[in-house]
Structures are given as structure tokens and as C-alpha cells.
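Asker: Structures given as C-alpha cells follow.
Taken together, the values in this text are just the output of simple stated rules run on the coordinates, not laboratory data. In this text the structure is predicted, and so the values were computed from the model without any measurement. Cβ atoms are built from the backbone, for glycine too; each structure is taken alone.
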Structure P
């Protein structure tokens, strides 16, 4: 099994380099356009391959940091994609969370709890602060999803909620890619900021984007 590590690493790095560029296309293209949907599918496929390689490497040579990063990236890209099938759970019960959604979310939360326990007990040689931040990120995403799964039409549900969820989660997935890329290649930045700056950039960007979209929708719906 150890012989699989090097090919998995090569595949992981190749997908990571491709994603740094490919992840910009869904951000820059018009939302809902053919270009946006196509580039989004490319991003998801590349992320799926990257994450499959990441989990294989984590199993072969365990690292709390890598487990936390893989868990956070997994739940963001998985949930950010699956939410497109749950646009109107208030109108169509078939669009509510399935067993797969529950299973993946609970598994990611379990991994996040494990990483936090490792950090708290001093079993992480390096990247403890980043590992903890990533684990809390997984808890934030996972906790939100469990609430949405259990109470799909309760507060703060709105017809556009899926849009905001998709935006935040996919930006977070791209942020995880940039965090790994920066931590490994932008070595002129001091740790842990070399790995944390993408989160500090993309999360406020997502909030600002949502405010703009919500304000634009409110103006559209308000009577003239």
C-alpha cells in the first residue's frame, strides 16, 4: 500500500495546480450561465480527484493537519454541490437531505472532533493552530448542514438560501485549495498566515457577495 503514496501525491499536486487556475472561472463567469456551470463541473471533478488522493495519503501517512484540511474541503465541495439538489425543500420533500448527505456530514464532524482531540492532547507535531482552525471550519459547515437537514424549512430559510449556501461553500472549497497551495509554495509568508490568508480573504468576500445579492433581490421584489 505504501507504494501508492507517491502516485497519489503526484496526482494530488497536479490537481491542486490545475485547481488554482480552474477555481477562478466559476467565480468570474456569470452565475447560471453555461460557462459557469461547465467550469463549476470541472472544478468539482478536479476537487473530487484531489480529495480522493488526499484521503488515500492520509490513510497511508496520517497527519492531523492533512485530515482536517481534507475534511473541511470535502464537506464544502460536497455540500456546496449537493445543495443544488435542495433548492426548494419547502415545495418538494424529495429535495430534502438524503442518507448520503447525513452520512458524509456526520463522518466529517467525527473527523473534526478527532483532530481537535489530537491537538488538545499535544499529538500534532506541527500546524496545530491551522489544524484547529480547519476543524472548527468543518464544525461550522457541518453543524449548519445538520440544522438544515433536520429543519429544512425553518429559520432562516428563504427561496434563495441555496444560492447563498452554494456561494459560501464553493468559495470555501477554493479557499482550502489556496490554503494548501500557499502553505506549500508561498514560503515567503510566515506560518500560520501563509495558510490562513485564503480564509481571511474568501469568507468576508462571501459575506459581502451575499449582502449584495440579498439587497439586489429586495430591491427587485419591492414595489416601485
Structure Q
């Protein structure tokens, strides 16, 4: 696995105007793996947009290394970099305490009379979005830990992102970013969450959980 990052060129109006919806970012990520396209592979690429010190970054987790030149298509030149993620995964231990960030699409299913499949709808309140996260934590091998101030985790951003479908049909996806401190309780499940993501809409910038030393 490889974790890659590139600074988004927010000062280039032409580039930014092309990134007005999640599908454009999805296409940018996919085009950064020309060998996979050539070989008609359909490997999963988790990605996320991060804001840091007044700059925006595209973060990508992938099985293969991206083409850094392609990854800079809408980025600042010479800002793309790739790191071996397997080496990091191999150092993780059960009981380890880490800081985390997750951008996700918190949803639930509601029943529909006359339909076998329920309808997927977003959680829209902060309380329900937090509840959703805590349920996912348990299933994905970690528990939330309180920081010195007593806060265990926080929602640092909530937004509705535009997703354009074919036929000029548009949708808005709920995009919620969580930050806090966690403790690994089930190493296998936790690694699976890091590699495969959490929740829905993973192709569109959701589900990527990252951790750093506390």
C-alpha cells in the first residue's frame, strides 16, 4: 500500500474551475494510475481533501504507486509525494494510542413499504453523526480516548458536496470530518479499516481514516 499527497493548486483559476464537484476529484485520482487504466484494473483508491495551514491537499491511499506527474495535474508542481504505507501498518500494535482523522458519509437505512431494500439517508444532526461514528469505531477495531481536556473526539467540518451524475442529475453528499484520539482494540479489524475505509461513498472522497503518533 502507498499513501500519497499533493497540494491542490488553489491559485490556478483554470484548475480550480475544473474541480467543482466530487466526480472531478474522483476522475483526477483515477487518471493518476495510467498503468491500471491500460491493464483495465479496477483497484480501489481511497482519497480525501485535507486543509492544513491555509492550503488544500489531496491525500490518496492505493495498492500501487500513482504517477506523480499525473497526480500533479491539478496540483502544485513538485508537491506530490508517495510513502510506503505497509511499513507504517506493520508497526501498529494493539493498545496503541494515536491521533486520527476521518472524513466520512454518515448514513442510515430506513424501511420502505413494499420494498425489500431499505432507503439510505444521511444523518443530518451532530448528535446522530457522532453516534454513527462511535458505532463504526466499535466495529472497526478501535475505541475513542479522551484527551487531557476531557474531549474524546470532535466534528471539525460538516458540508454537503456536489456530485454530478450522467444525464445532468446532481446530488449532494453529506461530508463530515472527525478528529480525536483513539486506542487500537482489535489490530486486524483496525488495519482493515485503514486499508479499506469506513462507511459509504468511498469513491468520492469518503472513508479514509488516517492516524499519526499522539
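Asker: Can you say which of P, Q returns 1.4 when distance in nm of label points 7 Å out along Cα→Cβ at positions 86 and 206 is computed?
Answerer: On the way: P: 1.4; Q: 3.1.
Structure of origin is P.
Asker: Also: The value 22 for relative contact order in percent (Cα under 8 Å, 6 or more apart) was derived from one model only; which of P, Q is it? Kindly include the intermediate steps, with their values, before the conclusion.
Answerer: On the way: P: 22; Q: 27.
Corresponding structure: P.
Asker: Where is distance in nm of label points 7 Å out along Cα→Cβ at positions 142 and 158 largest, in which of P, Q? Walk me through the numbers on the way to the answer.
Answerer: Details: P: 2.9; Q: 2.2.
The maximum falls on structure P.
Asker: Of the structures labelled P, Q, one was used to calculate distance in nm of label points 7 Å out along Cα→Cβ at positions 70 and 110, giving 1.5. Name it. Walk me through the numbers before you get to the answer.
Answerer: Numbers: P: 1.5; Q: 4.1.
Matching structure: P.
Asker: Of the structures labelled P, Q, one was used to calculate helix-only ellipticity at 222 nm (-39500 (n - 2.57) for each DSSP H run of 4 or more, over all residues; to 500), giving -7000. Name it. Before the final figure, lay out the partial values.
Answerer: Working: P: -26000; Q: -7000.
Attributed to the structure labelled Q.
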